[in-house]
Structure P
Amino acid sequence: MLKIGEVASSTEIPIATIRYYERMGLLETPERTASGYRQYSEGVIKRLRFIHQAKSLGFTLNEIKELLSISVRPGNTCGAVRQQTEAKLADVEKKLQELQRIKRALLILNRECPGVGSRNECPILDALSQQIK
């Protein structure tokens, strides 16, 4: 059995984050010693690494909770996991399109600004102050 500090050290995940994951239901509530220390099994390290890796791929904590649920629910197949991944891919594509739109708008604003003169005559500030149509 491991104490929370040992788990945090092994996974490089802060203690506060581990406690948060417990509150969110991503980790089972650990057993406690008579003095109140949390005691974790070795399996929690694998689960925390799963959570960390999924977060690094952009999955939200709720999505990760669903993936974890799929992984232990009898009768689930790889197809259920693939559906979650496809939904995340669609979300990423949407965000990329939005970032491209933002980039184009910022490039246009930047080209219109000479970079000299009074801030009262700044075309960027002026454009940002305009009503959106």
Structure Q
Amino acid sequence: MYHDFREKGASMRVLIVEDNALTRHTIKALLNKLGHEVVGEAEESVGAVRCFTELKPDVVFLDLILPGKSGVEIFEDLRKINPKPKIVILTAVEQEEIDRQLSNKGADAIMRKPFSFEEFKTLLKSIS
């Protein structure tokens, strides 16, 4: 039996900034399943800023721990370029202080890895 999991409403253009290829692939598959378009992928800070500037996504999934600059630094860079897109922080680390800092800086959501399809769907609804 076929189930269409796509949500009613506008499709979002998404940039994935994550150095783990399997995690990027998983997020991309979930977004596609929900009817959203992955416009770009980056594994580190320079690629993240370039893709963000050129592709103008609606949403960014941003890993907290990346080669080079940290996710927090990249987050600040992206917000300076354009404060409008939603930014979802991806992390396997559970630290209230970092969560608080990111929320204070304007992170739209924080998603813990690993996550379920239902958690992912709920998060997307909360930011759309």
Structure R
Amino acid sequence: MVMRIGDLASEAGITTRALRFYESQGLITAQRAPNGYREYDEADLRLVREIQALQSIGFSLDDTRPFVDCLRAGHDTGDSCAESIDAYERKLADIDACLGVLSARRAQVADKLERARARLAAGCPTTTTSTTEQEH
């Protein structure tokens, strides 16, 4: 089934502008009709859906390349190749690093909250007026 850019965009649920960008990045390649219109097929739709699925879980457009290349090589899935497995491993390492940073920040905020509550419970004075207001 041959699709024009608008058809592919509609099927994939994205804009024609996004498809043109994917093409400019070398992720998809349109055939050209004699009139110059871009033409796509089911394989292109599959590539676009793979890119979208990966982006929805945090992969950058560049990170999707091994998966696209794997599909283009004729594999049934984009993650059937060693390069795709490597990309998954890199993404997990990035996520784990982010989780480590967030865990440390959470612990710091929780510690500050605990100390602040302890000071409040101990009856440390709190002021609600400024020094200037107290003088008048």
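Any read-out appearing in this document is the output of simple, stated calculations on the displayed coordinates, not a laboratory observation. Every value quoted in this text rests on a predicted model; they were computed, and no experiment measured them. Cβ atoms are built from the backbone, for glycine too; each structure is taken alone.
Tell me which of P, Q, R gives 6.5 when you compute distance in nm of label points 7 Å out along Cα→Cβ at positions 10 and 114. Checking each candidate, the match is P.
If Cα extents along the principal axes in Å, for residues 42-89 alone computes to 24, 18, 16, which of P, Q, R did it come from? Working shown, then result.
Working: P: 28, 25, 14; Q: 24, 18, 16; R: 26, 21, 13.
Value 24, 18, 16 for Cα extents along the principal axes in Å, for residues 42-89 alone corresponds to Q out of P, Q, R.
Computing Cα extents along the principal axes in Å across structures P, Q, R gives 70, 39, 23 for structure P.
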